[in-house]
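Several structures are given next for inspection.
Throughout, read-outs are computed from the coordinates displayed, never taken from laboratory work. Just so we're clear, the structure is a prediction, and the values are computed from it rather than from any experiment. Cβ atoms are built from the backbone, for glycine too; each structure is taken alone.
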Structure P
Amino acid sequence: MPVAASTPVNYIIDFDNTFTKVEGLDELAHIALEGNPRQQEIVKQIKALTDMGMNGEISFAESLRQRISLLSAGKLHIEKLVDFLKTRISDSFQRNRKFLSEHKDHIYIVSSGFREFIVPIVTEMGILENHVFANEFIFDPHGQIIGFDEHNVLSTDGGKKKLLSTLNLQGDIYAIGDGYTDYELKESGLANRFYAFTENIERQKVISVADNVVASLDEFLFDHKLSRSQSYPKSRIKVLLLENVHPAAVAAFEEQGFKVEVEKGALTEAELCLRLKDVSVLGIRSKTTITKKVLDAAPRLMAIGAFCIGTNQIDLETATEKGIPVFNAPYSNTRSVVELAIGELIILMRNVVLKNKQMHEGIWDKSANGSFEIRNKVLGLIGYGNIGTQISVLAEALGMKVYFYDLADKLALGNAQKLETLEELLSLSDVVSLHVDGRKENTAFIGTEEFKQMKNGVIFLNLSRGHVVDIPALANALASGKVAGAGLDVFPDEPGSGSEPFESALKGLDNVILTPHIGGSTSEAQENIGKFVPAKFLEYINNGSTLGSVNFPEVQLPKLKESHRMLHIHQNRPGIMAQLNHVFAKYQINIMGQYLKTNDKIGYVIVDIEKSYTESFIQELRSIEGTIRFRMLF
C-alpha cells in the first residue's frame, strides 16, 4: 500500500548481506588470513558462527565474541576490506541511489557489523554518517584488532532493539534486513513491519517470520510507490530457460535481477501450459514447440527467445496477435555450422566413413576408388543466406567452383555464380548442400525427382531442416549409387531427449554421416547465442526496442532520459492512433518523443512523456479498444 504523505516513515536498513552482498567480518577474515595455511578452516568457522547468530541459534553477543577471537586483523586489512566492499554493494541499492539520497533524513543503517568499514561505504551512497549505528573495534598501539567496544549496545544480545528504543523515531518504522535480529525489531513492537531481504541470501527461519519478503530494494520501493530506478521490479519477472541454454544466458538475466529458472530438456505442450502461467520471458531451442494452446496458457508472457536460428517451432502468428515479440540468433552459430559442412564435405569426398568402418573391422583397404579431392569440384548451394554465403567463401578458398540457387536476389561473394533454376544447379554440382528455411512449403523440397536430376555419384548434405528432405527417397538414391555419400545433421523426426532412440532409414548405410543436430553445438556458438538472445530480450524489456524480432515491427529506440516511456501494442486497424492522441490531449500530456511501426497485424507505438501524469491517464490508455498490451518504463 502507498504510504500516506502525512505519515513520516523511517527506514532501518541492515548492512551485511543487505546493503552489501557479503558479510563484512567474514570477508575481513579472508583478507587478514591470506597466506595462512589454516585460512579456509578459520574462515569456515567464522561463517558458521555468523549464520548461527543471524538465525538466532546462539546469542549474537556470543557469536561476535567467538568471531573476534578467531580474527587476526588490523587497520591495513580494514582499508583493503573497504576497497573490496565498494565493489560488492547490492545491485538494487546501486540502482536506487536516488531513493537513498532523497530520503536520507529518514534512513538509518543499524548493523551488528563495524563502523570502521560501514561508514566509508554507506556515506558514499548518500547515507548520513550520524545515521549509522554499528559496533566499533578496539585496536592495540600497532593498529591490530584486540577486541570490540562491549559498552556499545549493538554488541549485546538484543542490541538492535536497545539501540532503536533510544532513537525515539517519530512515525512508522520499517525494518529491512536478512537476519533474525532485524525481525526482532518488529517482534518487540519497535518497528511496524519487517521485510526479509533475500537478494543476497535466504534464511528460511527469517523468511518464515517476515511480514513481507522482498528479493530486492526495487520490490520494496515498488510496493510503497517510492522513487525507484525500475518501473516494475525485475526480481518479480520470471525467466524460464529450457534445453540447457548456455550459462552466459542465465548470467545475463541474473545480473539484472531477474528470477531465473532453468530446465535441461524440452517440455511437452502440457508441461508448458502448467509452467508458463507466471513466466514473463521464455527461452527455448529447437526441441520445444510453442503452440497456440501454450500461448493461450501464458497470460504474463512478454517475449520468447529461440536460442538457435530457426523459429518454425513457434506459432509466430498467435504470438504476434498476443503482442509477444520473438527473437532468435540468426548469426551466432553460423561459423560452427559452416565448419561442420566443410568437414563433412571433405570426409565424404574421401570416402573416410567407409574406410573408418573397415579399419574397425580389421580390413586394410588402401584403394583410391571412390576418393576424390575437392579442388576443382563444383559445389551447389541451395539457399544463399548467412550460412550458404560463408560456405561459399571457404569452399572457394579450398579451390571449389561455387554455384548457388536462391529465390531471393542475393549478392554473390567472390566468384560464386547464381543459377536461375534449381534443375540447372542439381545437374552441374558434384556436391549439393542444402541451406533453406523451415517453412511448411519446403517440406520434401528435395525428393525422388530432385535426386534424379543430380549427377551420378553426387555428395549430398543437409544441415538446414529435417523435413525438407524426403528420407526414403534419399535412402533409395544412396542404395542405387546415385548419391555416393550423404551427411545429415537434421531429421524429420528427432528424439526429444537423449533417452529416446533415434530411428531412420539411413542408419547403417555406407558413406553416410549422421549427427544429432549438432551444427551449432560448439562452445563458441552456444556462448555467442547465450549472449546475443538475452541482449535482445533486455533491450525490449528495458527499453522497448524490438530490433531483431522475427514477428514484430522493428524499432530501435534511444535510451530513456528524464522521461517515462509508454509502450502501446495494438491491433493494426484505423482509428487507434486518433484515440491515443485524444487521451494525450485530454490530460494535457507533454510528448517528448514518439515512434510508430506497424505490420499487417499489429501497431507498436512508443511515446516518451514527462513524468507528471495520473493513474486515470494510464487506465484510459489501457482501455482503448484494440489494445493488446501496454507497459510503462522508467
Structure Q
Amino acid sequence: MYDAPATRRIRVLSFDPSLGTQIETAGINQIILHVPWEATLEKGPVGEYVEVVDWDPGSGTFYEPVDLNDPNLLAQDGLVPSEFNPKFHQQMVYAVAMTTIGHFERALGRVAFWADRHFRVGDEVHEQFVRRLRIYPHALRERNAYYSPTKKALLFGYFPVTARDTHNPPGTVVFTCLSHDIIAHEVTHALLDGVHRRFNEPTNPDVHAFHEAFADIVALFQHFSYPQVLESQIGRTRGKLQAESLLSQLAQQFGWATGRGAALRDALGAVNPKTERWEPTEPDPQALLKTLGAHARGAILVAAVFRAFLLIYRARTADLFRIATGGTGALPDGDIHPDLTRRLAAEAARAADRVLQMCIRGIDYCPPVDITFGDFLRGVVTADLDRDPDDLDGYRTVFIQSFREWGIHPRGVKNIGLDALVWPSGDQLMQDMAVTATLPGQPAPGVSPASAKPAAKGQLKLNLTRFAGKWDLEGDRFEIWRHLRPISKEIWKWLHVDAEYPAFYAEMFGLVIGEMDRGKPIPATVYRSGNTGRPSVEIHSVRPAIRLKANGALRKDLVVEITQRRRGYFNLKEQEEQDRGPLLGDETGDFTYRAGCTLLIDSATQEVRRVIRTSGTITDDQQLERVRRFKCGESGVSGNAFDSGLALSLTRDGEARDEPFALLHQETEDL
C-alpha cells in the first residue's frame, strides 16, 4: 500500500481565456493549482466541500461530468484549458473553489462551513447542515454570476459579446465560469455567508459594499500566490507594483466584453475617458462621503487594503532597490535582472499572503450585524495583535495609515490610534465600564466598586470540556458541526440561569435580558422569549478557531455570535405607538432591527478574550432611527434597493429572504 498524495495537480486559466490570445500574456495564461487530495472525489466533480452540477437550463442539457480520477487525466494534470469543453469548465470551477476554501481554512483555523439551512417545525426553527456548495457552471444565459444564499449555490452565466473591442470580436461567447477572479469572488461570498449570515441584511451603506469588497480582496490577493504570474508582472512593471498590471485587476475579459474598455475593476486606477489612458487613483479621505453604490463604495475598501499592501511591499523591497541601483533608487533602462525579479516576487508573495491572512482572520473579530468598514479595520488590527503582539514589521500601522488616508474611521472611536482600535477584552470591560444593573448588595445603579465585579474576571464559568471534540482541520465537518450545536444552548442557559451576575454580563456584552433597561420598560417591539417573556436572545452561531501565534503557540478559541431582534416601523409615530405596547405576537413590523455581540472565548480557560459589540443595544432608539433612515433612503441611499419584488421569497417566520447578490450583480452588471 502506498500513501495517498497530499495534493491533486489541476490545470486552470490564471485569469481568463482572453490572455491566451495576447502575445505578452499567452505564456502565463495557464497555471497548475495544487488542490487538496480527495480520495472519494466523484464525477462532477463532487467532493467534501463542493458539488459541480452542470445543468444548462437555456439548452435543456445536462453536460457529462468530468472524472478527475481518470488515470489519463491524473497523468496530465487534468484537461487542457478549453473555452468550449464543458468538462474543463467543471474542472476550472472546482479547482479555483477549493483553492479559495484553502485560504480561509488556513487563516481561520477550522474547516469551512457553508451557511445552514433554516426551516420551521411548529414553533421551532431548526438548522440543517449543508455539506456541499453546489456550483452550476452554465446556469444563466446572461451577463451575471452570483452566490445564492437560498439555494446555497453558485450560478455562473454566459453570453455573447455585443460590444466591439480589441480583445473579443462580436459573437465571442464569454463564460463567467472561466474567469479565475469571478469564481474566487463568488466562492468568497458563500464562505463569508457561512461565517456571518446577517451580513446579507443591509442596515448601512457599508454592509453590501463590504461583501463585495471582501470578495474582491480575496480574489485579488490570490493572484500573488501564483509564482509564474507574479514574476511575469514584476518583470513587466520593473518591480513597481503601483503601476498598471494584471495583479491589481479583476475579470479582464468580462470588463472588455461588456464595453468598459478595461478590466471589471482595478484596485489601483482607471482609464481616463478623456485621455483613454490608465491613471492611478490617489487616496481621497472624502471619497466615502460622496460614494454610496455598493460596488463603488466597496472599491474604496479594496483600494485601502491594496494600498496597505503596496506600502508594505515598498518597505520590504527598499533594500533590494538600493542594492540594484547603487543607492540611487533609479533602475537602469531595460529589463531588470532575473535574480532581482525573483527576489522582488518572493517579497511580494510573502507580503500579500500576510495581508490576505490578516483580512480573513479579521472577519472573526467583527460584530454579528451592521458591519462597517471601520469595524473591519478594528477586526483586522485586533486579530493581528492577538496573533503577533510585537508586529516588528509594522503591518498594523500600515493598515491604519492606509485606511486613514481613505477616510475610513470606526464608529464611536475618538482617535484612530492602535490602542483605541483594539476591541476590548472581558477583563478590560469589567475594569472600565460602569455597572448600570443593580447587583445584589450594591447601593445603586451606575456604581462599579471592585467588590461588585465577578470574582473570576472575564470567565464564563462554563463547563465546556464535555463538548471537546476534534475541531482541527482533520476533523469530520459534520461531526464538528454537530458537537457545536449544544454549546449554543449551554451559553444561553448560562446567560439566563446560571450566571452569578446576569445583569452585569448582559451589559458587558451589550445585551438586554431583564424586564427593565436603565430604569425604563423594555419596548413592546423587542422580540420576547416564549419561555420567559423577557427579551429573546439568539446564540446565533458558535464556531472554533485554532490559530498558530507568531511565537509558535496554539490558541484555541470559540467564536460566539449573540443577537437580539426588535420590530422596526418606517413611520416614527407608529414606532412609538407600537413601542408602548401591548406586547406583539406574530406582528413582524416593516423591518427588523438587530443588535448584539461577538465573543471570543478561550476554550481552555473560558476567559472572554474579546467582546465585539454593535453600536447600540436592542433598546437603543438612536440606532433604530439610523437604520430606519437608511431603510427609507433618507441617508442618501435606499436600503430597500434589493426589496423590489425580484427574486424574493418569504420564509415561514415572516422575514423577507432575498437574493441580494443576484440583484446587486444584475443591476450593475458587476460581479
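Source structure of the calculated read-out (distance in nm of label points 7 Å out along Cα→Cβ at positions 120 and 592, 3.7) within P, Q: P. A value of 4.9 for distance in nm of label points 7 Å out along Cα→Cβ at positions 56 and 584, calculated from one of P, Q, originates in structure Q.
A value of 5.1 for distance in nm of label points 7 Å out along Cα→Cβ at positions 192 and 320, calculated from one of P, Q, originates in structure P. The greatest value of Rg/Rh (Cα atoms, Kirkwood Rh) among structures P, Q is that of P.
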